[in-house]
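Right after this note come the structures.
Just so it is clear, none of the values below were taken in a lab; they were calculated from the coordinates. Being a predicted model, the structure only gives us computed values, none of them experimental. Cβ atoms are built from the backbone, for glycine too; each structure is taken alone.
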Structure P
Amino acid sequence: MIGHLISLHLGITRDLREAVCLAAAELQGAYAIVVIEEERPDRIIAARNGAPLLLGLSKNGNYTASDASALLQVTRQMVYLEEGDVAELTSDNYHVINITKNKLGTKVRRVELETDLTREAVELGPYAHFMQKEIFEQPVAIANTLEMVFSAHSLSPRLFGSEAESVFQKTSGILILACGTSYHAGLVAMHWLEAISGLPCSVEIASEYRYREPIANPDTLVVGISQSGETADTLAALKYAKSRGHRYSLAICNVPESALIRQTDLRFLSRAGPEIGVASTKAFTTQLAALMLLAAVFAKLRKTISKKQEQKLIDGLRHLPVAIQLALLIEPQIIEWAKNFSHKRHALFLGRGVHYPIAMEGALKLKEISYIHAEAYAAGELKHGPLALVDKEMPVVAIAPNDSLQEKLKSNLQEVRARGGELYVIADADSSIQESKGVHIIRLAEHAGMFSPILHTIPLQLLAYHVALQKGADVDKPRNLAKAVTVE
């Protein structure tokens, strides 16, 4: 349809750039288009609105793509187009106009940046798949994300921007907007923020939030979470929150040049590095690390933790890369579990408290890449309906850290065994849950306290990966899914 519209305008103007501008001015919704004319193959016209598009510049030619990683083979010099931009490229030149105020465009200047990405970062190296590579990159990704904390003796709001302390002092609540895996990170953060800092927190699915009429408190900080920073629903929800009266916003994102970063007052870059696999892994755990840091900073400002407790949190953050490295050592045991899962059609994931969102994330990963139907429930909800699903053909995965809810969880697990369900339990080293017939246990090397959700994520990622391998699925590119959801 867009091609026909451009062709219609070409019959009037005879100039491709003008035709694209006129056509783009009539389009509604998100798009990123690149147009070439048969009579002028030496020229490309590119236009964007709501979807990512960038230019790659080099001495050997100019390029356009939706993601910087696609251009690293030819250049690291980039220009990120903004909403309403139309760019004209030739092999040795380019210029950009913007059609927001004028249908035929007004000439604008966009900053040329050198991306931090390298070719090595988007190559497989010794790994079989990008998802595998990204799972095992998590210790380094977490270390990079928390680099500024490792050398610090105290936590500073300036980690989230130069104006953060002023904004945080006025903040009376948190509203988190996110989708998919990032939504699960937000749910974990809600537990942390309320428990550590005493700050009320609500978490909204971005695609739902924008279609209701929420009550806005101007002193509530809106936190948008996105791996790509181009998630259409999250961007639209953030814009809607501002229109409802929210004054302050913070982005937690992995891409420094993204739309989300540009649209918020404050920002924290998770620094996970490029994530090529569609199923998010290192982006999720780095988001969790950033959110724990946010909770700790608010706790310090609100004086809900002592200096000693602050130091303990800093020590815990510093230890995370080592703890994750130890968690990755359970892979051989996970491979054995995967053999039992590969022929199953359904699976149930259970967690309690702050680990319930981790169970949700585990279920999402399994269905994303292995196509096994998986659901997650708060374990206390079993007897309110889901227990009817349990039989010998329903594997049940339980997140079982040695915390205050362990005894409650053990009771829930006994209910599963009484119905013939087979349990796969991820526990801590000092857990009192014992292995028996129908109860398989993998124990992590250590109990991580408040950081436990991050460590218990690792086995679930590995389980999804190895089950998908057993089934012969395309691990990095699961059917029907895209890495960045740039349309509604």
Structure Q
Amino acid sequence: MFRMSRRQYITTAIDYPNAAPHMGHVLEKVLADVCARWFRLRGDEVRFQIGTDEHGVKIARKAQEESLLPKELVDRNVPLFQELYARLGIQYDVFVRTTDQEQHWPTVTALWQKLRDAGRLEKRSYTGLYCSGCERFLTKKDLEAGKCLIHKVEPEKVMEENYFFSLSKDTDWLSALLAADGGYTMIPKFRASETLSLIEQGLEDVSFSRPRSSLNWGIPVPDDPDHVMYVWCDALTNYISGLGFFTDREDRAFWDDAEVTHVIGKDIARFHALIWPAMLRHAGVRPPDRLLIHGFLTSEGEKMSKSLGNVVAPQDVIEKYGVDALRFYLSHEVPVGRDGDFAWGRFSELYDSVLRNKLGNLLQRTLVLLGKDGSAVQAPPEQFWPESYGAIWQEYTDGLDAYDMSRVLQLSVRKMEVCNAFIDANEPWKKSAEDRKAVLGALAENLRHISLMLLPFIPETAQKISTQLNVPYAKKMLEKDFVITPEMKQWGSQKAWKKVGEPAILFPKVE
């Protein structure tokens, strides 16, 4: 059943640190960070968790290639993710590592035992097609011309004895859960239809372990040292291991009394929609509230690939254009649920036309004119402005509450366009002192609102705008407890705001 809570728990998929982070990781983390920031700005209590998935075949093989132990490999690579996310302003609260034997392993082991006690784990021999890229066994419907649909390689034929989770027995329950009023929402909605179609085709039981002879880098199966837990019970469990489930550190407030949102990519949606809620069911834990599912990011219209030489390193974009320019591009160009494209030409176009011109130039012109005028900032009566900010804020709020991030950001861009057209049409430098004061006051007030609207997306820039405007609350805008109050949304509400500060370039010209 849908819960409208003032407590929000938001997570992302945990990243696989067999190599440095890529743009797909950044897309997901920025999306989740925008959500988390918006939850906080509207007054919710938020717990935002990310992490790394550090076990499995790919890690073991990569470590062997580099003559390292698996733990040495992940200990080297995990800080690359943490440093990048800190640079991007990803305001997470908890970082979970699946190699953490104190925080993560106890919950995983306890969950395994609960599933076994519930009669849902069965040990049996199996012959199947295993894709090391996907870290899972594939069926014929997962293949195209005999190759994995995602990694475009033929899977290995594997014969071994594994523990299996009896997912097929949960068919009816999962169908009801994912139905329109079942309580587990998938955004966008068409992903639920796809998943229900998979259920109708028939669910298969899921391999939950690998023999230690095939994989020795993972969490041992309780009471069976010859087997290592497979990705599902290990990686998916991070969402509750961070809360200490089934241990003496357990704090279930951000699960039982919260809205739980998993932000994930479309390639792992089915596992979160089917395997994860079924696991929770048999452990006596309620399912999450929603999956927020993003698409893939291509490069100049093609899949990013080292062989094609079109991989875009996040650090290269940041070095050239800055953190907020990258956050803006991903939020503006990639609607939630759809694939997006990274193109240097389009990036440059948005940077120059929107960030430098429509936003940066607007702020610069307004501050210079106010500085020359020398009068106090005073917003004219609300009817002076042709649009109702009550309606604008309602559209903004409704859009973010519906996770329509791209449309909401474009609303802010339209406000910039209206302001630029307004200043050109009114030519305040030609007005009388009284009329000039009204025009400039209206522009400053619009920029105050625009800076608030940009805050979840490009937080540092939003604060810089308010700081240059000298808005009273500017210094507090990046604090986690900062809330956009009803008063802040009202036209002319900042009565203590009298003078603007000095203009400074928001986005420098990039050659």
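The table that follows gives values for the structure above.
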| read-out | value |
| --- | --- |
| When Rg/Rh (Cα atoms, Kirkwood Rh), for residues 184-455 alone is computed for each of P, Q, the largest belongs to | Q |
| Entry that produces 5.0 once distance in nm of label points 7 Å out along Cα→Cβ at positions 216 and 432 is calculated, selected from P, Q | P |
| At a computed 25.6, 87 (Rg and Dmax of the Cα atoms in Å), which of P, Q | Q |
| Identity of the structure behind 49, 33, 21 (criterion: Cα extents along the principal axes in Å, for residues 80-151 alone, calculated), options P, Q | P |
| Winner on FRET efficiency 1/(1 + (r/R0)^6) of positions 384 and 472 (r between Cβ atoms, R0 = 25 Å, to 0.05) once structures P, Q are ranked, highest first | Q |
